[in-house]
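So, here's a batch of structures to check.
Each reported figure results from applying straightforward, stated rules to the coordinates on display, with no laboratory input. Remember, it's a predicted structure, so these values are computed and weren't measured experimentally.
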Structure P
Amino acid sequence: MTSSAAPRRSLVTCRAAGELLALDVGSVERVLRYTVPRTLPNTAAWMRGVIAVGEQLVTVLDLRERLGLSAAAAHEGSRIVVLALSGGRIGFVVDAVDDVVAVDPAMIEAAPPVYRGLARAFVQGILRRDERLYLVLDADHLVTSQERLALGAAVEELQHGR
């Protein structure tokens, strides 16, 4: 007799400005110690710059500011979570990466209506785990296609010194 285990969803948990966040492990390519990115010209404040990861440049964004949370300087525990998204690789600065957890998808509840507009697109749901609430983020919607084009143009400008 075989028992079928309930499907699990693996999430990387992290923190930004005191908020508990979770990202699908399938979108996380790697986690790096924080290094100061090279600034990009003509971009929003939450777009920190670029870093070299292997042979490629990866755009680095501040997840705290992107989510409308309080801005803070990077510190010893800060990390850059590099995500492999449909439009390429993007790194997000977080205050800490905590764990990889496997959860029952039923533990993730729909995001409450308080999240509207762009913020609503970022949040897939709320995970209740160990008496804590995590915002489960939709990695593919953290940066719009228009913003990706602007980032691409800024990286191109940086590479070609225009």
Structure Q
Amino acid sequence: MFAANTYTARRERLLKEVDSGLIVLLGNREVGMNYHANPYHFRQDSTFLYFFGLQHAGLGALLDADSGEVTLFGDDLELDDIVWMGPHPTLIESAVRVGVKNTAAYAEMGKRVQAAKEAGRTVHFLPPYRYRNMYELQQWLGIPIEKQKQEASETLIRAVVAQR
């Protein structure tokens, strides 16, 4: 993991290159092998990792290119999770480590994306490859899964490629 200012600089550059609208960056979730509590080895989405450096499952972020605000979304572990996996950093602690000031529960992310769409704002997202992320984008934006690749933001794709 790099210093917080590295991730902050990357996000600031992304916000400048996209210029306006709301950027949606989805991390990955754990995927069960034969049932939910028996997951495959977790691998974070590479783009999310590049801009946030966090290896935790179930995270997402919104970057507002108009206001410059960055919000990290996720849920803290519950007691049952801590019993089996041990203590982990809270969402707020994780955000501080990568230079993010704003956090919210993951369920709030969808509400904010829907509100941006309803307000007529441009919502930028990368072509999703995980079905859970495809499903969420369909729920939030109303874009059918089979059309999401074509509807992905070329502006965001070019801005990400320019950095990597």
Structure R
Amino acid sequence: MNKKGFELAASFLVVIILSLVLFGAGMYIFTKIIKTSYDFKNDLDERTIEQLDQVMDDGSLVVVPRNRLNVERKKAGLFPYGFWNEGDVAATFDVSVTDKNALSAVISGAPITYNAVKVNERVHGLISIQVPKTASKGQYAFDIEIKKGGNTYGSIQRVYVLVV
């Protein structure tokens, strides 16, 4: 067998293997970055938690400080919320979101149940409302309701998504 031909074939195999390894490493890094950015976007940051706590300091049982967002089609609006257990014993709280306009939006973060919330414990959460690509421009209303033992706790908070 020709020595030059063998070296060329071996070099070609090395290049193919290195290309596959680099491609795999690139895909791994890409998915890790996307996952990290998604997790970061959907988690509450320290500043938002402090703002929720400041609003609850006035004695409000349920707070949703941001009640109106402009959202593009196929994008999501994030609504932070907070509440605290004013009762004498630990309790279970249920958070739900009602679409008042039949927008068929994808709602993440609700319904959710918080079990055994201690007396005076503050709970913070985040609700994501994703607008479908078929949505018409306009304003859409959603009600965020928190229930304690099956009864409405505090007041129902209405939030608005303005599709632009």
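P, Q, R: which one has log10 I(q)/I(0) by the Debye sum over Cα atoms at q = 0.12, 0.13, 0.19, 0.21 Å⁻¹, for residues 20-99 alone, as calculated, at -0.39, -0.46, -0.89, -1.03?
Q
State the single structure among P, Q, R that was used to calculate semi-axes √(5λ) of the Cα gyration tensor in Å, giving 49, 21, 13.
Structure R accounts for this read-out.
So helix-only ellipticity at 222 nm (-39500 (n - 2.57) for each DSSP H run of 4 or more, over all residues; to 500), computed for just one structure, reads -13000; which one of P, Q, R is that?
Matching structure: Q.
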